[in-house]
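Visitor: Just below sit the structures, each encoded as structure tokens.
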Structure I
Amino acid sequence: MAVKISGVGSYIPKVVRKNEDFLNHKFYTETGEGYDEHPEVIIKKFEQITGIKERRYVSEDLNVSNIAALAAKNAIRDADIDPETLDYIIVAHNFGDVKHGTTQTDILPSIGSRVKHFLKIKNPKTVAYDMIFGCPGWLESSIQAKAFIESGIAKRCLVIGAETLSRVVDSHDRDSMIYSDGAGATIYEKTEDDHSGILSHESATFTENESHFIFFGETNKANVSDTTGYIKMYGRKIYNFALSNVPRAMKSCFDQSGKDIKKLKKIFIHQANEKMDEAIVQRFYKLYGLEMPEKVMPMSIDKLGNSSVATIPTLYDLFLNGHFEGQSLNEGDIIMFASVGAGMNVNAMTYQV
């Protein structure tokens, strides 16, 4: 018995924000000093480092719970299942419903309960709850779903990653251009096929010195009476942390699968920063004494930005639906999912299609 992905779906918001839309922004340093460089220069450097050219934001009428439900409906349709047969609904997010024009997080009731309500599931034994685990939340929720199914207490689980980061960003912070909105969902269920499903997984939380590399803080603009909390990060510290810890976690995970590294077809990594992701995968292969293969790391960050927990399931959905020309997966192919984010948390999962 193994645990497989039987359905995938996503919701990509309609509002497109291109890099040039930030030309009228005035950016400030962490100490409140304005940059001497023109915004055009800042944006060009940003694009070179992150690979982001545009990102997606939700429309004013939508919240995390709404787009999570929309992605879930697509995954349920793809799996061709009755939603009443779901044993668990696990929704990974970080900020809950932040309504347009407000700064307050709303997670009462939980996003999981709201999604179940939107899906019109009547079965009280369909348990719905939230996962707060930074950007690796969807992947950690997937690991929990596997545990539920393998233990016999569940046969079918819906795992969702959804976020609207556009509503918690500081427009005076350069990092605000990284973040985006979106939702991705997957259905997990047991299979008797020993040649497919989740093969191995690895998770870790680093808090001794790293817990606050991503945090809530005030605006970068000085001399303003704004005590609103915005998502903030120490970019260089995160970069160094990721390069040191993610490749090792990926190797540990892959080694547990018992598979030949040369058989690894694709790595679906959290779309955090193109150069950082590429460096992580390069170091991962270096641990095996190998060069990073061409086209092993599909990327969607150039068009979709960093939507936190939603990036991997959305990327996987796009890939399976042919959005990467000339690239596909066949039955029996070995792939890997990997992520890093606030906490600081790291995880990875090896999967056989």
Structure II
Amino acid sequence: MLAEERLLLDAKNPRFYGVDGSSDQQSMLHTLWRDFAVDEIAYSIAANGYFAYEPLFATPEDGDHVVVEGNRRLAAVKLLRHPELRRAVGATDLPKISAKAVQALSELPVIVTSRELVWQYVGFKHVNGPQPWQSSSKAEYIAWVHNELGVSLQDIAGRIGDQHATVKRLYRGLMVLQQAEAVFDPSDRAKSHFSFSHLYTGLDYPGIRKFIGLTEARDFTPRPIARAKVPALGELCGWLFGSKSRKIAPLVRSQNPDLRKLDEILQSADGTAALRQGLPLDVSLDISRGDEKLFREALVDAKRKLQEARGKLLTGYTGEADLLQSAEQIGDLADSMVDEMQRIRRQRRRPPKRTARQR
């Protein structure tokens, strides 16, 4: 057991990755209260007390103990015990607990360990386990274990039970994002929520990979993007996340279908140029596909719709004149298109005229 006052929130907690604000104790407490549902834990502790079988994990640092696992629980206890902290972070709706309950929370069960020894437990619990962090927090933790502790990505995946290459993809996404920070400020994104998954998922798409020069040889290295391609990476992040200061909304609002649309656009020089001119995603997609492909798709879609209407004719048509008129107009339009298509086909099949020299 350790005194609550001797326990500090962890500024290196991956939950704080990408969150604006300083790393002092009160700022971290405010962030946890605002963004990470500390109220649910606080209400539970207020009603039931602190469960001794859920010890905190802490490491000795600077004369105190920094909690490396259990920051939300520690934040809940501090808010319940200290009214001034509740007022400071705006947690005014938490229940007041008795003096006896305050005293019972003055010491908490703690396992004193090191960051190096506890990483497997934390990784399983929050990366691939029952209490997952946000994807950017997961990536930050994986990067720390790999880059600082020297554990291979394969070993990390094996020890936390990852069977879907999630560890590698998260690590690659974070390394790419860190390179992008030379030309793109993540804190300037248009939305408060950081859609990191758009980036790390997009790095598997062929058009996006080619646009930023991502190759298999550099896929899971600390600097996956060649220096010459970093400006293109900045463009990509702009399209993914937008810009708050320039009032530019992100083009990708959801992974399906927007991310796939962006990938298809980036496989076309004309589509990429349209994006750079600030045209909307769907307009740029049409430009990337070209009229020939769009014409084919429109005909296929029209045929499908007509077949669907034909199947409903006997039960869906009861003699309305306006529907008959619409069908006649469709027939006239189809006949006109067939005539024009046949004319174009004849012209293209006609042999070129021979010149006098060729005769």
Structure III
Amino acid sequence: MPAALRCPACGQTYAAGPNEPWRCRCGSPLELETLPTPGERPTSFDRDRGLWAFEQLLPVDCEVTLGEGWTPLIEAQDWDATFKLEYVFPSGSFKDRGATTTLSRAAALSVDRVVEDSSGNAGAAIALYAARAGIPADIYVPSDVKPAKREAIAGTGAKVIEIEGDRADVSAAARTAVENGAGWYASHAWNPTFFEGTATAAYEIAVQRDYDAPDAMVVPLGHGTLYLGLYRGFKRLADADWIDTVPRLLGVQATGVAPFVDRSDEGVTAGNHNELADGIQIAKPARKRMIEGAVAETDGEVIAIDADATRAAWRALHEAGFHVEPTSAVAVAGLEAYRAQGLTSSNVVVPLTGSGLKTDPAKIA
């Protein structure tokens, strides 16, 4: 049986099961009550098992997989950095890391139906892995979701439910449905098993670099599923002496919806709205305090990037052979901004998080 759930805010625990809550009664996100403790550093990994080669570090058995993981690390001379190509996953984004662990938990709990809300990539990943598991899925999306992302979700047989309004409205509709018994909330923002999946990006980077952690990671930041996953993964490895240090985590948000930069209660500011980076348009991240803690503990920072810089980075990436979506480009534009602020190290890794195959180039030009 998968681990029980625990609230880090009030200490309340909840038994694992198909009807387990998606958040604590006090309103806080839940965490897994127990997590594996890393042993001695292995001498090798079976990469044919994908990210499940790190099974000793994962809190759920492999139930649902499509061979995801071990995405390439590629030198990017034009940016004096290394790119991790997270867009080569089965569904076209890093969200498959969390989808495989989340749907593995759902399968182990004999869940009848899963519910997710997303601007596209997380919905596509959950829908794909739900199809692999044979579990029906309801995916709530904004009414203006990119057509390619909608088609990727619908093509799996999942039910696509379009909601008028912003991302907060979409999330609220999905949570209301869950509260009314629509299914198990496989949320990339609220489900703690998702973050255990994204932590595998840190494990892979450590192994691919012969356990030499980078000086810094530059990461797109919306709900923080990758940012927080990287923090937890690197910290776990450092605590187990697999690596010496945790990298600085440098977040990149989109102007107009940048709650870690603007410090606004609403998370949204008027004017200069970077709508190209649709994957990180999150005004109220579910785990905001945890992410702020990760920023502080890694001597990290967060900046916001506008549409012009995102567009320029997207074009440069494509000209260099990296076929990514604008939300990936925002991280590279962020790297350039951090360089202008004094980041001189070449020992920097930037994850390119989503495929350009889901993007309409005409809407970026």
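Readers should treat all values here as calculations from the given coordinates under stated rules, not as data from a laboratory. Not measured: the values here are computed from a predicted model. Cβ atoms are built from the backbone, for glycine too; each structure is taken alone.
Visitor: Please compute FRET efficiency 1/(1 + (r/R0)^6) of positions 117 and 333 (r between Cβ atoms, R0 = 30 Å, to 0.05) for structures I, II, III and give me the label with the greatest value.
Guide: Once FRET efficiency 1/(1 + (r/R0)^6) of positions 117 and 333 (r between Cβ atoms, R0 = 30 Å, to 0.05) is tallied for I, II, III, the winner is III.
Visitor: Which of I, II, III yields 16 for relative contact order in percent (Cα under 8 Å, 6 or more apart), as computed?
Guide: Values: I: 25; II: 11; III: 16.
Comparing all candidates, it corresponds to III.
Visitor: Thinking of I, II, III, which structure, once log10 I(q)/I(0) by the Debye sum over Cα atoms at q = 0.11, 0.14, 0.15 Å⁻¹, for residues 69-212 alone is computed, gives back -0.47, -0.73, -0.82?
Guide: Working through the options, I get structure I.
Visitor: Also: To which of I, II, III does the computed value 15.1 (mean count of other Cβ atoms within 10 Å over residues 277-284) belong?
Guide: II
Visitor: I, II, III: which one has semi-axes √(5λ) of the Cα gyration tensor in Å, as calculated, at 28, 25, 20?
Guide: III
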